[in-house]
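Nothing in this text is a laboratory measurement; each read-out follows from the coordinates by a stated rule. Everything numeric in this text was worked out from a predicted model, so none of it was measured. Cβ atoms are built from the backbone, for glycine too; each structure is taken alone.
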Structure I
Amino acid sequence: MKKISDIIYRLEILIASSAFAIMVIVTIANVLARFTIKKSFGWAEEIAYMMMNWSVYMGVCIVYKNQGLIAIDALVDRFPKKVQRILQIFTFGLVGCTNLALVVWGYQYAIASIDRITPMLRWSYIYINISIPICCAILAAYSFGYMIDTIKGEEVKEASLEERS
């Protein structure tokens, strides 16, 4: 299971970084074209939008995998360790269930957008919107994995305060 998680994590990094790089390159190329040849590429916005969507959703998966999201621990840290552990189990379960719901709703949204076509490239919006259920499924898997680890008594490694988003 750990090996599959590592492969998924590497894919997340590859997709997020590639999508971000493509978004930046296309945007810069479009701006340069606008200033040099006085013509804008109509398709550039569509590519940038798609790449931004994928880089953001995959980026959230990367940050969550490393427990780097901002957390307000001031109240939780005041409780005894046993209560903190129970709250952590509850939180991971709640986040996992929420993401499972988002998988269902995101899938329905993606399927509903299958006939919606981008104006310039004529691509289906499903290629943009399918990122929602895919990334929420990954987040749900991470959440339930962390919940199981916490139930087993294993500590979930958190990012340091400096590394949190």
Structure II
Amino acid sequence: MKSDIRIRRATVADKTTLCALGKKTFHETFDPYNTPEDMESYVSVAFTDEQLESELKEKDTVFFLAEDGAIPAGYIKLRKGKKQEALPDEQIELHRIYVDKEYFGQGVGEALFQAGLEYAKQADCKVIWLGVWEENERAIAFYRKKGFEKFSSHVFLLGTDPQTDWLMKKYI
């Protein structure tokens, strides 16, 4: 990992940073595959200061932020509130992990993942799970490399476009 990158737990004071980073990384990742209307429909709700503040205040949700000095490089969001019946009760969802494209290949995603995994272990979770778009080959390869395996799927509605997400799990 680039030596200047620092990982820290995000606070409500980071809501605007996370909002901007969330919008940027979501667009970088998914713009080529979706209509502008569907993208805007999702982003305009998921990445507002109000939404991020609400999520940062949730007791079962945690964000870690990767920074290169004062520049945000990526983030991970984990939450314990949403459960998958097929998994043990002691579970946590890796809800989002995104890295700014400028930091691809520099170990930022790995460092964020390790911070999330350590948090999950400290929270006595037995399994970490996630949903990933079935066409996001880069992300699927990353998760497989980390030991995740597909256990189900569900539909994620991006705007008006129903998309299939793989549900993947990793016992910890």
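Tabulated values for the structure
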item	result
Winner on mean count of other Cβ atoms within 10 Å over residues 47-54 once structures I, II are ranked, highest first	I
Given 21 for relative contact order in percent (Cα under 8 Å, 6 or more apart), calculated: source structure among I, II	II
Source structure (of I, II) for Rg and Dmax of the Cα atoms in Å, computed value 15.3, 42	II
Origin of the derived value -24000 (helix-only ellipticity at 222 nm (-39500 (n - 2.57) for each DSSP H run of 4 or more, over all residues; to 500); candidates I, II)	I
